[in-house]
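The structures considered in this document are given below.
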Structure I
């Protein structure tokens, strides 16, 4: 089926939800949308369904018992293959706080995984790399390894970027650490997004980083100084800087719906980024695993540090978190879909290659039921099985 037309009830296009109608696909690439039946082509009948861009996960540490910390190109590609079966067609493999040498190895392995894919490979596209750490504070280290916390270093970043083959798109830090403003400014000049998180910064310290170019907040609420009426903190800065983006984990464990609603109302849904922050054990049965060099336990739909009473990360998929924010009546179905597609792509500066259905772009899309349950995924116009 090299050329066909998709028939569906609703199409999430860049500027509108259109439909019922038809969307052409030719040789794995999107064509034009039309209200009329195209002549002379087969029709893929998805009547009653939503057709939306494939989900984009910009903060995820691995999947299906493979993690970026394994420094294993085959494992990265195995994660990609399982992610696409669950609706995620693009992702940013995300590192942890480790030694500089280990982070370099992880970057090199991700780059190798990306380079070694053949034309027949079926998996979520690697659209870049996200460095979550090691420039954090010990007070909000969370599931990061405190042994390797250091101050921001542009020299180290340049070494990692070289190993990554230029793929690093995001880098996170705690802005109270020495050299943060200089680091943010330098990365902004390189076209790399800097994010604020795992931080006990004051509002003013966080704002100084934003003013230097930081444009995103790491899993808002989790791992940061909270909001207080005499101390707005990092959360207050996230809520009051309208041009920035706020990541948020909507798995039902990390943040309660009312708090998610508060961020959405403060920033607007179009600046709230749905992420999974999924660990390498996501997609696996419950049990004990290693994550970022630390022992964790997966149970009851979440993952916890084995030796401390705190969450280590989620085991959700993008399809699940998108459906959650809709089911919780926080946003409309259209907004939920965009928060899991075009908003994360825009926040990471990768919206030129993913996150939207546009003519000439790879036909990566998901099919959703009316209640946003994932029904199918297509990659380059082909059904993922």
Structure II
């Protein structure tokens, strides 16, 4: 049955409507927004804000499961768990691994996507394996190689066309031809784990690459005579810059530099979360590597490098507000509309538009999550503290 949600404000892509009522249609989609009290059933969240469900386009694991486990039952657990993070759409994200393992994961997700009952799978992000070793981070260099059109084509087919984002190092051979092929398949090319020069990055962007993965982390830094990948991420036009706002990966002042360069529309909040997300501190794993989680950070045991994060996307929103870097509406847009736009899925998620599936969240003034809805149905409610 159609009903309305009353909120302190409704946060849209381009404005915020105070003291408003959002219609949820009988088929679980967004309907009209009214400022006068309508007739019919009303759910009252008049002390809270209503915003689009969040979209995590870079997440490896959560709740003790990892995409590279190649276990769709585990992905279902992740999908359900992400509702507690405010996430209603996501891209399961792979690691640099053997071709055989990547084949298997793409095939598994391609076969079963749609069976998940929580946050909706809207594609697959292949983070690697076409990187370079200097800035390998927590990626395994033994599987790194130059970009292969043949491999990407196979992964795309095995996934039933779900692969829609792949990260590469732009200094590798054959990058332009690879990006041309990705463009044909509507796969968005991201740049990451790379020692590229500014010029090499620009060649890739001119060919169609449009995302810089976790800016500052795993890339050549900004120097006044060699702007590197960071300089390209901050200065080239019409690209998106991902940032991990957990307070460990990037200093708040460095996040501010990204925001001043890219703005709300082109800054993408991601988690890069690994299986330890939602599990507290202790030992864990990322791919083939042993990890220890302590003081809110996940690090490789053998060298102390950061190994993804345990960040939840709603926490990234809260941090931007706490750090006085963004208003709540803009922080939410950087975790919903901007990531959706970066991979071309904003026509199905990431914003409140009449006819879209009613995937939304209820939050307080500080961005704390009250509830998460999928298709107009409440699927998560925070415990009162």
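Every number in this text was worked out from the coordinates using simple rules, so none of it is lab data. Not measured: the values here are computed from a predicted model. Cβ atoms are built from the backbone, for glycine too; each structure is taken alone.
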Practice item. Looking at distance in nm of label points 7 Å out along Cα→Cβ at positions 240 and 344, point out which structure of I, II has the largest value. Key: I
Practice item. Consider the structures I, II: one of them gives 16.9 for mean count of other Cβ atoms within 10 Å over residues 112-119 as calculated from the coordinates. Say which. Key: II
**Study point:** Among I, II, which structure scores highest (criterion: distance in nm of label points 7 Å out along Cα→Cβ at positions 272 and 288)
**Key:** I
